[in-house]
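Asks: Following this line, the structures themselves.
Please treat every number below as a calculation from the coordinates, not as lab data. Bear in mind that the values here come from a model prediction, so they are computed numbers and not experimental data. Cβ atoms are built from the backbone, for glycine too; each structure is taken alone.
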Structure I
Amino acid sequence: MATTSKILTYEEWLRLPEVEGVEEVVNGEIVRMPPNKWNHTRVVEALARQLRARLDPEAIHVVTSVFGLVIRLKPLALRVPDLAVLRADHMVEKDGYIHSAPELVVEVLSPANTRSERAEKLQDYESLGVPEVWVVSPEAQTVEVLLLQDGRLVTTTLLQQGQLKPTCFPDATVDIAAIWPK
């Protein structure tokens with residue numbers, strides 16, 4: 001991943017041209033990431049398919065496309081979750097970006113992800129008040145469920161099989177076995 005050396009303000013960042021690929025802003029610095037590998041994409045889409053089949057598309061958005069989730073303005077932090085589930089009536093959109101916590105964020109790990117990158121990303125979601133995060137490991141074929149408790153994201157479950165049930169949408173069950181590429 002490449003980073004810029006200049007610390008950007010929100011206003012400066014808004015004036016930048018849109019670019020190809022995936023960029024996040026971490027503590028005011030742009031971090032460029034390579035596109036996801038095919039298996040990564042297949043896991044994200046398998047999760048999204050199952051969630052979309054069980055949620056009302058008028059009320060709930062299951063988003064897998066690249067979009068900006070503003071975590072904070074100073075220092076600027078903007079993340080691009082692999083998958084986000086947002087209630088339409090809770091969303092705050094400003095300047096074309098989302099400024100409110102999704103009900104669920106899913107991050108699919110890549111072999112190149114470091115522990116510190118993962119921790120920093122989880123801290124950002126925690127600070128925004130995301131109530132639930134799933135960290136999916138295609139290599140280990142596990143899903144770690146983290147819930148926001150007393151302002152901290154805490155691991156509550158590590159699953160290799162069975163059903164996932166988002167806390168905010170308990171009827172939207174996900175069959176873990178069906179998310180792994182064959």
Structure II
Amino acid sequence: MSGSSQTPLEQLAHLEQLCMEYAHGLPQQEQTDEEWLGIGFRLGRLHLVAPLGEVAEILTPPGLSRVPRTKNWVCGIANVRGNLIPIMDLQGYLYDRPAALRRRSRILVVNHLGVCSGLVVDAVMGLRHFRDEQRCDELPGDDERIHEYMLHGFKAGAEHWGVFSLHALAQAPQFLKAAI
């Protein structure tokens with residue numbers, strides 16, 4: 001190929017032709033089983049997972065302003081990028097034991113049917129993938145107060161995860177009654 005006898009457009013067309021001749025095909029994607037995805041978190045000793053579509057955001061604990069005349073599980077309100085979001089202590093709500101905010105504590109934000117709220121959890125354990133054969137109807141833990149918000153469970157090795165519905169929590173009448 002002589003650079004002087006071809007126009008730049010012809011040179012590009014020639015390079016494209018050479019690339020197409022020597023290019024290897026892309027690896028074929030194998031069909032895999034559908035995976036269930038969720039955000040893993042810890043509440044006390046329980047390993048829970050929220051459906052991915054139910055978690056609007058994950059925050060580090062922001063600065064809070066107390067709200068007078070609310071139940072003890074209402075931590076306060078936080079200004080998150082110009083939006084005021086009530087922050088609730090999930091452990092305090094379920095067990096009447098306030099959670100201690102630690103370095104690993106996080107806030108799971110749920111936004112469902114007009115209810116936008118942040119929930120304090122002990123730690124977020126990242127994105128979790130589960131296969132259909134790992135699904136079980138047995139729920140972890142033995143406390144009925146949390147079971148009413150669990151959909152089912154997953155067993156992955158020695159770990160037993162409960163699927164915790166943030167949407168079910170956001171619709172619960174007792175959760176919506178935060179005022180004293």
Structure III
Amino acid sequence: MPHIELPAGFPGISAGFQFRLETAKPMRELAHILLHLPNSLTPGERELIASHVSSRNNCHFCYSSHSAAAACHLGDVSLVAKVKADFTTAPISEKLKALLAIAGKVQQDGKLVTPADVEAARREGATDMEIHDTVLIAAAFSMFNRYVDGLGTWQPDNPEMYAQMGQHLAKEGYTQPSMRQPVSADA
């Protein structure tokens with residue numbers, strides 16, 4: 001049950017965005033830049049970073065929607081599950097593993113990132129822009145996760161709904177809502 005009166009039928013971050021449209025706009029734009037616009041990291045890799053941070057923050061809504069977006073981009077739902085279970089053994093690049101290690105530290109406390117972590121990512125081919133964007137994705141998603149959970153938003157357990165959101169995010173990006181109409185609380 002939400003801690004404040006949020007628009008009914010909008011799950012997760014969608015409820016907060018519907019509640020305060022003027023803050024939704026810059027938050028959507030930041031997510032769009034970080035996850036959707038062209039970058040040397042693929043959209044699937046960036047969604048995996050968002051999914052990883054959301055999983056570590058135990059934010060069901062964000063983990064489920066961004067895992068679905070990652071799966072859309074990567075064409076492999078099982079890869080997302082393998083990254084969640086243990087990214088160090090998942091069949092992803094060593095560069096992405098080094099970036100996920102940095103993201104995990106940012107999720108806990110940005111001061112935990114060390115020069116050795118950054119150097120490890122560089123040794124695997126990570127650019128300064130990729131390191132920067134990884135840190136910013138991890139920081140932004142920690143904020144988004146806390147926004148969703150701090151408001152006590154409704155977070156349905158409907159895999160099909162998350163799959164649809166993931167498809168929208170993967171194809172359309174973040175500037176327009178994936179949830180334009182309220183959905184039933186039974187969803």
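Asks: Can you say which of I, II, III returns 25, 56, 18, 0 when P(r) over Cα pairs in 10 Å bins from 0, in percent, for residues 100-155 alone is computed?
Replies: I
Asks: Thinking only about distance in nm of label points 7 Å out along Cα→Cβ at positions 132 and 148, which of I, II, III has the largest value?
Replies: Looking at the calculated values, the largest one is II.
Asks: Sticking with this structure for a sec: Give the label, chosen from I, II, III, of the structure having the highest value of mean count of other Cβ atoms within 10 Å over residues 92-99.
Replies: III
Asks: Of structures I, II, III, which gives 31, 29, 12 when Cα extents along the principal axes in Å, for residues 60-107 alone is computed from the coordinates? Before the final figure, lay out each step's value.
Replies: On the way: I: 29, 23, 16; II: 31, 29, 12; III: 23, 22, 17.
The correct label is II.
Asks: Given a value of 4.6 for distance in nm of label points 7 Å out along Cα→Cβ at positions 116 and 172, point me to the structure among I, II, III it was derived from.
Replies: Value 4.6 for distance in nm of label points 7 Å out along Cα→Cβ at positions 116 and 172 corresponds to III out of I, II, III.
Asks: May I pose another question? Given 23 as the derived value for relative contact order in percent (Cα under 8 Å, 6 or more apart), which of the supplied structures I, II, III does it correspond to? Don't jump to the answer; show the numbers that get you there.
Replies: Working: I: 18; II: 23; III: 36.
Corresponding structure: II.
Asks: So Rg and Dmax of the Cα atoms in Å, computed for just one structure, reads 15.9, 49; which one of I, II, III is that?
Replies: It was calculated from structure III.
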